[in-house]
Structure 1
Amino acid sequence: MGKSIAEVGLDDLCNAGGLGLSIEGAREIYQVITEAIGFAGSKSSDPDPREVWREVVRRRVLKPWYPHQLHQLLYYSVYANWDASTNGPPLYWFPSLSQSKYTNLGHLMEVHGPKLLGTSYKDPIASFSLFQKFSVRHPEVYWSIVLKELSVVFHESPRSILDKSNKSKPSGTWLPGAVLNIAECCLLPSSHPKKQDDSCAIVWREEGCDNLDVNRMMLKELREQVMLVANALDASFPKGDAIAIDMPMTVSAVVIYLAIILAGFVVVSIADSFAATEIATRLHVTNAKAIFTQDFILRGGRQFSLYSRVVEANPCKAIVLPVTGNNVGIQLREKDLSWNEFLSSVNQHPRPNHYTPIYQPTDSVINILFSSGTTGEPKAIPWTQLSPIRCSADGWAHNDIKVGDVYCWPTNLGWVMGPVLLFTCFLNGATLALYHGSPLGHGFGKFVQDAGVTVLGTVPSLVKSWKNTNCLEGLDWTKIKCFATTGEASNVDDDLWLSSKSYYKPVLECCGGTELSSAYIQGSLLQPQAFGAFSTAAMTAGFVILDEHGHSYPDDEVCVGEVGLFPLYLGATDRLLNADHEKVYFKGMPMHNGIHLRRHGDILKRTVGSYFTVQGRADDTMNLGGIKTSSVEIERVCDRADQSILETAAVSVAPPDGGPEQLIIFVVLKEGASHQPEKLKMIFSRAIQSNLNPLFKVSFVKIVPEFPRTASNKLLRRVLRDQVKQELPTRSRI
């Protein structure tokens, strides 16, 4: 246990600050600490650590450029004697009542709260939990209000918000009778929210051009570019075809994505990191007729071939964009087209930059994404036009995305966050910020600064890399009003470092799924926040935590168990292309108050104060670098990696102090064979990166004589997981 904040002296501050802190700065911090302890102690016999920390943050004496050791010293000493088992997780950010009323959701609550909640309504902070529960009980009321806040324009208006009469659709029939084109909604100017033709739609920069001005594309130009590609699509493919995108999330990729939807085709999303076998699987499952790709990918100053992987997957036709210049830098197959050849098909079009959108019902499929389940083949998850409405509404409510915001999240259209980011920006009138290159270095950080990013999305492994490499040194991120994070478990100390870069703005946790089009638990700007914890269920999202017998724990009880989602959920899937939807999400799940719960698979812990942390997966799906994959997929590759191997078992374990899951491979060798674990680690990593995903890496390998099994010979991965947890060192500081 380190020093308590009352024991921290001026010498401690100077030593922790090193060269980054003057004696005047140390004295200023020491004075604020003394005053904060006195202020917090005046309310009770012992100073409340939360009040002490709140005052330190409010006074802004901890500068973003001060050494991290100084930030650590103050945060951990403030909470040195904090008992999380009694008090809940330590809090670091507290909403202001005056500012809360200017957030999207806070303003909505001020206008509608008194009518909907009656005398129970107090203010956006005090009444947030009550209003969230109201949105779960009366989702049609909530959505009728929120739909007016988004740039959603119906070609034919819905007959109602929600129709619950179709029992085969437990997630509900939403906006029945409505007809629209959601891509058109992204491209049209609107008065509410205020989005004009001369509004900046996209801001971007190429890697290596870090000292040049950022590039900007106005809404009118984006619309014309999308319509040009839509006309080229019409000249090349029959309506309704599935067309894949396998390329980095560039301006061109965004234009192509919107054009496919505008023209009535279906996007097949493929991450640009996939090996050829994974590309081929996704093209086969969706029966894609063509694929947009690039000749190369530029990352960190290095060039990697993307087209060659696409060729190996052998799709029907590839349309290839150059990573630099106007011409592709590789010889194409005879059936493939360069980007310029593809666009030349509209040269004779009388109005190439004008296009009449294809209008379809809300439940029409616009995008097929993939999520790995517990079997080898990834689940093909169709997004309908409801999916963008869901994710953009959650961004509006939880991340406070609005006109004037610049939203950046290093991601890819092959993962759910790519479409989520795109639609959240364009349906809320915000600017989409894209960096064409690696997010790991100084160049990306400078882009965030120069583009004026106000909301920055991350994954924990990315934050850890920034922190460990000190690549943000000298940059100003103080325009950021909040961060968001998803994909992995967050590390408390890494998030402390990240939040400090913008004077301790909140890092809002998000956890959901491709099949939900959104997060079911999140952080909120109307609630105090704790590092690495979720503060609330998402708006209109209801769930219970189940014990080992399938019974739900009482609301607000501290517990750990599998989450069961309430099925009535705008944007949630009601079908899968290559699996039984009922079996995957409902079979074996219990009833709760007369409703059949929906499976999600997370093991959730509810703490004192009703904060949440994800403890892992109920099945053997693991999360590696924000990508869900299964033990079966990993083991299939590792079993073939070396002749000495009899069988392998793959598990993932989160470190005790939080952070991304580590991949552990247990190995049983053939009789008479011998191998060193470090050598096997290299062999397995190489095989996994070649056959599954180049981003996956093995943390360590353990050779064992045999695996624990059930009487029916089922491998007990949970026993192996528990075994390795005992061996991981504990480095938790609180």
Structure 2
Amino acid sequence: MSEPQSPAAKSTLLQLSSSDAYQRWRLLKDKIVAKAVVIGGLSIILAIVLIFFYLLYVVFPLLLSSSAEAVSRYDAPEPAMGSTVFLSMEEQNEIGVRFTDTGKAIFFAVADGQVNRVVDLPIPEGARITSHAHGGVDKGIIVYGLSDGRALVVRHEYKLSYPGGKRLITPSISYPLGTEPTLVDNNGQALDKITVKVGDKNSSFLAKTADNRLLFLTLVKKESLFDDEVSWERNDAVVDMTAGDVDFMLLDKEFRNLYLAGRGGDLTVVDVSDKANPVIKHKINVMQQGGEITSMEFLNGDISLLIGDSRGGLAQWTIVRDKQNHYSVRKLRGFKVSDAPIVTINPEQRRKGLLAVDANGTMGIYNTTAEREVIREKVVDAKPLAVTLSPRANAFLLQSENGKIEHWQVENPHPEVSWSSLWQKVWYESYAEPDYIWQSSAASNDFEPKMSLTPLVFGTLKASFYAMLVAIPLALFGAIYTGYFMAPGMRQYVKPGIEIMGALPTVILGFLAGLWLAPFVEMHLTGIFALLMVVPLGVMIFAYIWQHLPKTIRNKVPDGWDAIVLIPVIILCGWLAFAASPFIEELCFGGDLRAWMRNEFGIGYDQRNTLVVGLAMGFAVIPMVFSIAEDAIFSVPKHLTTGSLALGATPWQTLAKVVILTASPGIFSAVMIGLGRAVGETMIVLMATGNTPVMDISIFQGLRTLSANIAVEMPEAEVNSTHYRVLFLAALVLFMFTFIVNSLAELVRQNLRQKYSSL
């Protein structure tokens, strides 16, 4: 039988039991925290990886190749009603139309060729169709030139309805200028060639007659104020040139220029701004390398010409105005379809792309802006007679000499994107030379998207550079002084005060930069530059004077509190710089520094510019760089500094040889984190730069950064459009840039830590 335990023994056992329970609880908490830290770290890594893959997922379709696939093949509907002179289809790719040389419009189902409707066009009895052309594929206008000097203009239209919840497309024919043909030639000669443009108020015909006269007819619509009666004011003109070699004719939709070309390659541009007096503006031979012109069409927008030749070549020509305001016709780019003649060119209606088919049945789809061949494929063995590309450019119909119609589907969602269009100079329409431009959208389908990321990357680097140029000296020197020289009593106020600066919302900083700082800098530009000279000089003069003051005065300021003495000096010097700036500006720059820079060096000045961004964003970056760098310097072991001083080194030698080297990994991390903050900053650059995507190294010009561009344009970008995906590509570029820079920075930091860990 065991003896009962004493009270002391029981107390000891209770203490041991309590201690064991406490230790087990501590171990459990340690394990829980360790697991939480691991899970948190892995979650962050997972989130970053998911962000990367999501960006890649949205961008990836830009990298996919385009394709074309044959859908169906059938006999041309109603072949007995004449040969096809023009093919077209409506937007849904359900109804097509075939215009014949006998004046019939045959509507049919695109899928199988089943006839939907046949319309007899009002061709006058006794008149023959001698020519035909379209007046803008996107307008649905067709014109027939007749043997009696008249012309009939028709438009094919499609009405969309949903009876019983099912889509129904009803085709019809309308007559913009009336069912009676318009008299073009008063002499009644046959119109061998013709083209037309129909507008809301004006309509114009250009026709070549059988006796080789080139006629330009303009009709101006006149509406009565008191009734619905409509009349037409007529203006006839003859283009003064030899028309015998005019085989191709085009009239732009602005009714400004005629384009006349012969098969030999002679291209003439006629200015018809004055409708009664056409004037030849330019003449050029576009086939200087040999061959002859076989087809000519406008690119979407009627600014550029697409010219196909007998050797399978395809070229884009446009009128270019140089810096001296001189106009000339220039070749922007060329493509090679095959070695056979180009039979037909079909421009896209909503993009700067085109479909071309040669005499051997080889089809090529190209995009002019991206300067790339999107698709090239053999689609038919016989010679093509007529080709049409759907309004959405996702299908085309081709009729060949064998009487068959080929129906193809096209998968080509992002033809505007290529390496050259994103990163290299591109020669855009109406520009004097190739350039880097970002201008992604406009109000018209005629617009040529300009999606060069180069000016955005340039703007990002430019803004970051000047922000860091402002932030690094102030933040690092401030951190060195605060962490090494400053008294602890003063440091406990200075460090939190600077860190509180980092809590200011960047939208507030951007607001102040755009509405207050930008006008202030513009009004006091001379004072800003004077500040950079007067303040350092004033501080050096004060330091010299301070060294020669009696010790009794200097000793009244405790060690580490010297900065307080400098505050009024800096304020006084700043005031002096701004007070003297008007006199400096009047004396040295004729009273206006900005005008002097513009006149002497050609340097322009925008109110919201890089200087403003550098000051505002530098102010935003300073707290982060200062805080991290100051912690690194302050954390240098005291035995290193005291040992260095004990061995006879001066405080400055200790700072340079011991403190800075030991703290260099932390200082480097501070700089790189600040750079990452500057690169990704959005609100300040959004509100203070003017958002002008220009590539100008001048500090007085604006810019646009990747992040600001995404913030501005993403809300209005059509989901899954090329614009939308390119914006995500910009985000991916920004992500990869910061990731690579931070990874390299971490490698450098680890190398510095290993190198100076022995100190």
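Every number in this text was worked out from the coordinates using simple rules, so none of it is lab data. All figures in this text were calculated on a predicted structure; none of them were measured in a lab. Cβ atoms are built from the backbone, for glycine too; each structure is taken alone.
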query = A value of 5.3 was computed for distance in nm of label points 7 Å out along Cα→Cβ at positions 184 and 720; which of 1, 2 is the source structure?
reply = 1
Structure with the greatest value (metric relative contact order in percent (Cα under 8 Å, 6 or more apart), set 1, 2) = 1
query = From which structure (1, 2) was distance in nm of label points 7 Å out along Cα→Cβ at positions 344 and 360 calculated, if the value obtained is 2.0?
reply = 2
inquiry  = Out of 1, 2, which has the highest value for Kirkwood radius over Cα pairs in Å?
reply    = 2
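Kindly point out which one of 1, 2 the value -12500 was derived from, the read-out being helix-only ellipticity at 222 nm (-39500 (n - 2.57) for each DSSP H run of 4 or more, over all residues; to 500). Display every interim value, and only then the final one.
Working: 1: -9500; 2: -12500.
It traces back to 2.
Assign the value 3.4, calculated as distance in nm of label points 7 Å out along Cα→Cβ at positions 88 and 392, to the correct structure from 1, 2.
Numbers: 1: 3.4; 2: 1.9.
Checking each candidate, the match is 1.
Once mean count of other Cβ atoms within 10 Å over residues 352-359 is calculated for all of 1, 2, which comes out largest?
Evaluating mean count of other Cβ atoms within 10 Å over residues 352-359 on every structure, the highest lands on 2.
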